[in-house]
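Engineer: Have a look at these structures, which come just after this line.
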Structure 1
Amino acid sequence: MKTLTNHTIIYDAQCPLCKVYTGYFVQSGMLEQDGRAPFNEHTVNQFSNVDWKRAKTEIVLVDRTKHTVHYGIDSLSTILGHRFPIINTMMGNRSIRWFIQKLYFFISYNRKVIAPGALFEEDHSCAPPMNYTYRWLYILFTWLVTSIVLTAYSRLLYPIIPTTKFGREFLICGGQILFQGAIVLSIRPQRFIHYLGNMMTVSLIGALLLLPALLIGLFYQSATFFLLYFFSVVAWMFYEHSNRVKTLGISSLVSITWVLYRLLIVGWIFLISK
């Protein structure tokens, strides 16, 4: 096993994703036991050659011997490429590098709504600056995936609940974005874009939790079973949604309207299906 020595990766200690993958680098032996450090005042004072503004978006890897600094995908490819040389070859391809770079920014700029910490990001934290392009791309991506999964899952609930089509489910999901967004804008406008990102993450995770049931549905048919499974996923989603709303410092009323919207939609579906 090759260990990258004399290097320190500086991570956002308030980001669960960052803690997990940098911790894996150390546990797997890719980095030394002291090969990572949290973004804090002590670390900032220790490494004066780091662009700390850039470090909020792109994870930093410092070579303590040469005093050089890598950012973002260059940090990750330096670590991974030391263990797996093929990574360096792949990153030498301009098309692959472009795609990985865009994917990295897509995740990095949205990491605080994908896996938020216990506290909402403050100006002095390692939170990346708001990038509205990547945030709206993330909302669109989660909106699309959720609509596809719910369309497929509706077939498992028939005849208890009428099936739906992608176009209608896409509009329903979009309607919730508008409905909830309008409420948050009226009560806490500065949290608007942060809330939508968190809400759509909850929807995305809920959709992913439905995938095992879609596989089961290939071999087993029971609308009652799949309805109960769906309600269990929704119950978890409500719990997660409530936690995220609390972290954002928004009224719990937003969680109630989140459920109310779906209940109104289900009632509308039953009404038009008669």
Structure 2
Amino acid sequence: MAIKNKEFTIGVDIGGTKMSAVLFDGQNVIADYTLATPKDDLEHFMIMLKALLEPLLDKAKSNGGLIKGLGAGLAGMVDFKENKIAAAPNLPLLNGFKLSDNLAARLGVEKIKIDNDVNCFLRAEMKFGAGRKYKNAFGITVGTGIGGAWWQNNEIYRGTHGSAMEAGWLTVDFKEGLRLEEVYHKLMQNSPAALADEAYRGDILAQKFYDEFGHYLGISLANVVNLLDPEIIIVGGGVVESSELFLSRAKKIMRQYIKAPQAKIVKIVKGRLGANAGAIGAALLIS
């Protein structure tokens, strides 16, 4: 297809296990690309990130297209005042790193913005996916870790320090002092896909672990609803592919713990944009 003189943005979703990127024309994904996320050292990470993005830059430029800018989402907290990554639990090599400045120098792209990956996921779903008809929505992703985001007044709410909605950090087991993400890793034994396979094959213990996770997720979502009163909760992340193992349990438990009767009708749906949602939401950082 001809793309001459057309403007594009690039979005990249930097996850704990893989990085995915899209070439986006404002409405559609023109091309996408995925690579494994290096975790050994920062220089190797940046080399592979550049390798991920260059084919998309080349695809646009070789046909006369213009790159307006690049957006990047990652699992962690962003210091928006200093324009750096404050903390990336799954990729500690990025802690304190000014990713946008470094990437701009390597790629020759002037406009680069970064954000939390779940903010990006929810932004995309609100613009093009499951949240298009709603104004107040909470997004949660379950994958390498667990993160949250809140959409209100037609934008992502980031909080005073840019660290709002860390849903994985809600305490759910007060006896052992465990947060939702810690319980998730404990139950999934750090391998949710393998555990899901066992559950689907009829392993009772694996099914029990997923059911228990659904219980704790339901309690966490009830806390979210009691605080934010969203119209809809949109669930994403790699583990959503196994959502039938835990989501019905989560819905049941959530409604038991929601206080306002009228808030119990809140919808919980899976995201509609699939694996590219985070990268699309990152591309939308560039207006």
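A short reminder: the numbers here are calculations on the coordinates, not readings from a lab. All values derive from a computational prediction rather than experimental measurement. Cβ atoms are built from the backbone, for glycine too; each structure is taken alone.
Engineer: Can you say which of 1, 2 returns 16 when relative contact order in percent (Cα under 8 Å, 6 or more apart) is computed?
Structural biologist: The structure behind it is 1.
Engineer: In addition: Which of 1, 2 yields 0.50 for FRET efficiency 1/(1 + (r/R0)^6) of positions 55 and 207 (r between Cβ atoms, R0 = 41 Å, to 0.05), as computed?
Structural biologist: 2
Engineer: Can you spot which of 1, 2 the value -11000 was calculated from, given it is helix-only ellipticity at 222 nm (-39500 (n - 2.57) for each DSSP H run of 4 or more, over all residues; to 500)?
Structural biologist: Attributed to the structure labelled 2.
Engineer: Who wins on mean count of other Cβ atoms within 10 Å over residues 135-142 among 1, 2, i.e. which is largest?
Structural biologist: 2
Engineer: Moving on. Assign the value 1, 6, 12, 16, 18, 16, 13, 9, 5, 3, 1, 0, 0, calculated as P(r) over Cα pairs in 5 Å bins from 0, in percent, to the correct structure from 1, 2.
Structural biologist: Attributed to the structure labelled 2.
Engineer: Could you figure out which one of 1, 2 the value 21.2 for mean count of other Cβ atoms within 10 Å over residues 15-22 was computed from?
Structural biologist: It traces back to 2.
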